[in-house]
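Peer 1: Several structures are given next for inspection.
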Structure P
Amino acid sequence: MTDQTTHFVRPDVAAFLAFLNGTQAPPMSQMGVDMARASFFAMGALAEQPPRDLAVIRDLTCPGPAGDIPLRLYDAREAREPGPVVTFCHGGGFVIGDLESHHSLCTEIAAELDLPVIAVDYRLAPEHPFPAAPDDCEAAARWIATNPEELGRKVTGLIPMGDSAGGNLAIVITQALVERPADVPVILQVPIYPLSDEKPDHPSFVNFAEGYLLTMDSMQWFGESYKAESGNRRAYPIHGEHSTTPPTVLVTAGLDPIRDSGRVYGAELIRAGAEVVFLEMKGTIHGFTQLRKALPSAEADMQSIFAAVRLLLERSK
């Protein structure tokens, strides 16, 4: 296990990690897919804040490449003027996670940004390996952009957003919709602790391989299940075009194994001249957005993210 004393760890994060590491739970790779998915949901039930009350929480579907894709619409208002919509892709290594695992987080986003949020329940590996996830998320984003009657809202722009694997998918969707535009443009993207590349030896992989919630073992299991193609920009968006990237709020966590993958992506955006607000949440771990009850400091992190989104939306007007 990595020596945590060599890195700044917030007190609430240190207490939560001590609890987790003391449980001696088996690694996800030994649980099997069904148990790993149930364990992920159970941790959220323990460590995440309850959902916010909203005027609208409604399940929908849209056509996808392999059948209907489940969606969930969140909105703090029953009705609203035309405006942008957040398209949210959940994290979980492309293997775990669904609409329920990220339900509380999506209510928080909708309430705090005062924007509609549409969560996408894309197909998961290993049953549906790459490129099922980006294919579903892109199809959903393009459908949302057509202003279907089912939404009951006039969409003027898209804001792809997601955490972890969902952060990867948010970038992939943005690149696809910039290259081949949808009916409305992507006006902003918000990848939160995303995996952007396949480089195997980032220092953060080594420094935080064990003991910081997301482990090297889990990442290897996710990768073997997802079967992403090296060099493919729909798997690793670092290989995509960056000069045309819309304004971006990019978030990393200081104690995250994939922190450096997010940093590398941010550096490429800056080199290409894209407008970026880069937020690295020091002293906290991968997954903090869904651990807001266990990690009270994560509430302030979320407020920083929301403030950055508001800033770039205002600048884009």
Structure Q
Amino acid sequence: MGVLNNNKESVLKVKNLTVSFSRYDRGWNKTNLQVIHSLDVEVFSGEILAVVGSSGSGKSLLAHSVLGILPDNATITGSMEFMGKPLTEKDQKKLRGEQIVLIPQSVEFLDPLMKVGKQVKGIKGTVEKMREAFRRYGLSENVEKMYPFQLSGGMARRVLVSTAVMEKSKLIIADEPTPGLDMEMAMETLRHFRQLADQGCGVMLITHDIDLALSVADRIAVFYAGTTVEECPAEDFIKGKKALRHPYSRAFIDALPQNSFKPIKGTQPYAGDLPKGCLFADRCPLRTEECGGKIQMSSVRGGKVRCVHAT
């Protein structure tokens, strides 16, 4: 695991990000559904930031926002910076696939009408480099002549990872890169991300598998209901819930298999019916009237947390 260094260069900085989708309700009235709210996250060169949280917490939407690949009915506010400069729509088109690379969650991102080898090699890659990536991820040379429909789920996942590591990128966003891989291949993939980070790349690892992430990550960002509730060193998760700052982060630890899947009452709030103040308040044992106000991220014990009771 790399060592966190606050003097490292900021690769990606997302501040107060809000993402809304326009839609029509049953009365054919046009409304906006806000699915990400006041989301903050930062990735530094030479580090792996693992982003964790339950389904629907906004992890994949963050990735697509950074790449500029949200659908046309999406509206974004807030700010995003890449290498210290504003990340504009024009920059997103120029940088994605080269300086900013996405390993998508869905294998449907592969072009079904193009042979795998051509997709992995891309415009600037070489056959030699492609085959080197294939060997690393246990793919034989005949895979390059296949179409995506001829691949198994695990093979398709490895092809996506191979595609992303062809370029010397500044930022890799890996959205659930390990499902469908056996444990050995999953660990090899994460070790490769660790090597890329140690060479200066910034890696955002979006995952449900916190145990795998902790083997390579430097920091953890915890998402809940479309916002960031905590950012902290990975070591705090390893130490256990007493080292964490937000009640949801502690509940997340309790819900892991090794802790007998201890549940908490309630569910993550629906994006169209969010409570005022803290989005976790309805499920939180520490809830007070103060939780109904505006809750800002604050610095606590070497991390950041969105909770008025954090100490």
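Peer 1: Which structure, out of P, Q, was distance in nm of label points 7 Å out along Cα→Cβ at positions 75 and 107 calculated from, if the result is 1.9?
Peer 2: Working: P: 1.9; Q: 3.8.
Source structure: P.
Peer 1: For structures P, Q, which has the highest computed value of distance in nm of label points 7 Å out along Cα→Cβ at positions 179 and 299? Intermediate results must be reported in sequence, preceding the final value.
Peer 2: Values: P: 4.3; Q: 3.7.
Going through P, Q one by one, distance in nm of label points 7 Å out along Cα→Cβ at positions 179 and 299 is largest in P.
Peer 1: When Cα extents along the principal axes in Å is computed for each of P, Q, which one produces 52, 41, 39? Write down the numbers at each step before the final one.
Peer 2: Values: P: 52, 41, 39; Q: 62, 51, 39.
Going label by label, the one that fits is P.
Peer 1: Among P, Q, considering only distance in nm of label points 7 Å out along Cα→Cβ at positions 27 and 227, which has the greatest calculated value? Write out the running numbers ahead of the final one.
Peer 2: Numbers: P: 2.2; Q: 2.8.
Structure Q gives the largest value of distance in nm of label points 7 Å out along Cα→Cβ at positions 27 and 227 among P, Q.
Peer 1: Can you tell which of P, Q yields -7000 when helix-only ellipticity at 222 nm (-39500 (n - 2.57) for each DSSP H run of 4 or more, over all residues; to 500) is derived from it? Could you put the intermediate results ahead of the total?
Peer 2: On the way: P: -12000; Q: -7000.
That value comes from structure Q.
Any read-out appearing in this document is the output of simple, stated calculations on the displayed coordinates, not a laboratory observation. None of the values given here were measured: they were computed from a predicted structure. Cβ atoms are built from the backbone, for glycine too; each structure is taken alone.
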